[in-house]
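Asker: Once you scroll down, you'll see the structures, which are given as structure tokens.
No value in this document is a laboratory result; all are computed from the given coordinates. Worth saying up front: this structure is predicted, and the values here are computed from it rather than measured. Cβ atoms are built from the backbone, for glycine too; each structure is taken alone.
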Structure 1
Amino acid sequence: MPELPEVETVCRGLSAVMTGERLALVQNHRANLRIALPDGFAARLTGRRVQKLERRAKYILARLDDGLIWLIHLGMSGRMSILPKGHNQPPLSKHDHVVFEMGSGVQVRFNDARRFGLMTFIEGDPDQHPLLKDIGPEPLGGDFTGPVLAAALKGKKTPIKSALLDQTVVAGIGNIYACEALYRAAISPKRSSHLVQGERADKLVAAVKDVLREAIAVGGSTLRDHKQPSGELGYFQHHFAAYDREGGICQVCAAAKHPKSPLIKRMVQAGRSTFYCAVHQR
């Protein structure tokens, strides 16, 4: 599933062609994705002007000129493709489920082979919507600090890796960036969450922010289905220090000239692969 950097990259790509533009024509080629599309979905969007796009956790929120909020989740394989004005547009594929024609002539297609994505509307305060109201702080925002994380983890006996994937603790972090942040913070993914306090919590928050910012700067990670809206691939997978590097030498230990040159290990936690160094991460 796309994580925060991938969703942020998509949001920025869409914002560049949608903000201030009118949705001249919207067509949905099926009535449902993960959930049913709202009644009158295409008609309610057609003619509306997009005032702003923003990201909340792994969701994209498009604020429209009539006060309606159009909520988008990419799911496992959802992809937004932007076809510029005058582009020789290929025929629609069977998985191009929703098509948006902008007043500028740009076309945006939502393609989702597995149909785990969703689109719906929010009327009123988005923070009170069932899909958003229990989500924790944005990791790149000023509200996510060491003390805030420590307070959220207090009393939790789950492994810290699992806690980072809990969207009520912090928004938008998935398996890849949890592994990378824990590696940078030198914290074992097995460590009980309630023990991540004080300096450890401060280091982990700093590592989360750094790894997410670096991933966004290179367009996220291209694994399986993710591409940027332009069709360009993300490149952060070339910077992985731990994730998917099972059997590789721990670079931190190598730099410290550790006599045993420990290798990156893999284990399964809550059904997800975790990659870590048992020496460097404690």
Structure 2
Amino acid sequence: MPTVRTNDVETYYERRGRGHPLVLVHGAWTDHRMWARQVETLADEYDVVAYDVRGHGRTGGSADQRYSVELLAADLKALVDALNLDRPYVCGLSLGGMIAQTYAVRYADRIGALVLADTAVSTRLTRRDAVLSLLLPKWATAAAVRLLGPERWVDVAFGIASLTRGADWFGRDERVRAYVRETMSGFDAREYNKVFGAVYDFRAVDLTAIEVPTLVVNGEFEDDAAFRHAEVIRRLVPDASTAVIPGAGHVSNMENPDAFDDAVRAFLSEASGGSAGGRDRGASF
């Protein structure tokens, strides 16, 4: 089982392929397996690394009392250094996108291009964000997770997501939904809440400081707020473009992997030639 020391944890990773390094950062309460298709299909062009973020999967938890996106970005930097990855392309989804954008700002000399999928620039950007934070404050959610346990809480969380984000937000592929349920339910309450705290407390980084070509990807069935976040990124990042993945919701790389891979491959091909160009790719993939 390949691991590498990143700060105070042993981080599990999988690596395949040859070419320019591409690091894939998964979302909250999932693991490296969400990138299985991308590891397989993109390895013919890139040195692909998928790893388990602190608190997740085979990396597991740590003694830290709380997690933050800044800590998780520092772990990513330690992984990049330990594996000697030269200015890797970094692709993150949801929480992974928060980690990736933080990494791009903090370690600007250690990244070659950026893909932000189904993510947010802050958990306080929109009016709906503010309303949800009032209705579901961090302390109350943490208490509910401790009381119910993660497995029962997941049923509640899926119900809330369906009401607030739409029935298709978790996609229409039952295998993907089952995977997300499985991984979320496998957490213990303490680690679940530390991950939740990192997401809940995330605030905007200085997006204007991102110096590399950036692609912002959303599934077609993402909620409206996600597209507002994408527009903020496109407006503030100097060299940013967007893509919409048809027939997909929040886990767009799993729900329509062909379109997702095509969008990423085309973007990285352009980015490597210095011509990402800030265009809107629309729903062409």
Structure 3
Amino acid sequence: MKILVTGASGTIGRAVCDALTARGDQVVGLSRSPERARQANPKVTWHAWNPELERPPEEAFDGVGGVVNLVGEPINQRWTDQAKKRILESRETATRNLVAAMLAAPQTPGVLVSQSAVGYYGDRGDEVVDESGPAGSSFDAQVCVKWEAAAEEAARGGVRLVIMRTGLLLTKDAGLLDELLLPFKLGVGGPVAGGRNYMPWISLDDEVGLLLWALDTPSASGVYNATAPNPVTNREFSKALGRALNRPAVMPVPKLAVKLRLGSELGEVATGGQRAIPRRAQDEGYTFRHPEIDGALADALA
């Protein structure tokens, strides 16, 4: 099968491309800098695309049977007005441009697997949240609402659509774990803002596994939580990371310190969370490779 991947140069995108090529699929990638991307991954056929300004080129869809949409500006930055505009446009506008090009292609791809995030639900305390939960009102939640709405245009055009609401990705090369490794290795890591907020985490193996499962499973459609089946509180996560690194994890981080570092709005979101579970994926047969936090951290740090 020939698969087109947006965000193919990112952490998840690179892993998806590697998994697809390893199993024999042809992979097409879209990048603002296709020459640089080609040097990093010559196994992928690269095309130029400025996602907020244009549709992808028609030739990129030649023979493509499925699309994985992972495009999006990093959200873990101070939410200035300009940053918010970039974050939203890199998801909503880019996805609208992608879907418009898919539907206009001479041969429309049969499936779109489009990224979203569990931030969709907003801060839900210790409530167990599955895919039926309503959207929150915070900025990141409303970004997800608009992001998903842009992808829904594909379903209205007859494309099988799967939306993956991804949790906190555990990989030492990027994101949350990358930021936490140094303080925890130095013995100054610990729970944040009391540690009671839930962290809906997922291993990189299972993130990629779910995306490929969604591509390959004709009955898969609609929204899925891409989170491990056993979410943990921030306190439990801190203890597990301490165990994995053989370091103490008892140095509390006050909420004020998080807000000073990230800004008030993002800091408030970062100290909240969702006790999200992947009910639909489990009900429909996906088997998690890393369902427990200790095993997932050991794998991520290996």
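Asker: If you work out distance in nm of label points 7 Å out along Cα→Cβ at positions 2 and 18 for 1, 2, 3, which one comes out largest? Could you put the intermediate results ahead of the total?
Answerer: On the way: 1: 1.0; 2: 1.5; 3: 2.6.
Between 1, 2, 3, the highest calculated value is found for 3.
Asker: OK, next. Compute distance in nm of label points 7 Å out along Cα→Cβ at positions 154 and 186 for each of 1, 2, 3 and report the one that scores greatest. Intermediate results must be reported in sequence, preceding the final value.
Answerer: Working: 1: 2.6; 2: 0.9; 3: 4.2.
Structure 3 comes out on top.
Asker: Comparing structures 1, 2, 3 by Cα Rg over 2.2 N^0.38 Å, for residues 122-209 alone, which one has the largest value?
Answerer: Values: 1: 1.08; 2: 1.17; 3: 1.36.
Across 1, 2, 3, Cα Rg over 2.2 N^0.38 Å, for residues 122-209 alone peaks for 3.
Asker: To which of 1, 2, 3 does the computed value 1.02 (Rg/Rh (Cα atoms, Kirkwood Rh)) belong? Write down the numbers at each step before the final one.
Answerer: Numbers: 1: 1.02; 2: 0.93; 3: 0.96.
Structure 1 accounts for this read-out.
Asker: With FRET efficiency 1/(1 + (r/R0)^6) of positions 34 and 170 (r between Cβ atoms, R0 = 25 Å, to 0.05) computed per structure, which member of 1, 2, 3 shows the largest figure? Could you put the intermediate results ahead of the total?
Answerer: Numbers: 1: 0.60; 2: 1.00; 3: 0.25.
Top value of FRET efficiency 1/(1 + (r/R0)^6) of positions 34 and 170 (r between Cβ atoms, R0 = 25 Å, to 0.05), among 1, 2, 3, belongs to structure 2.
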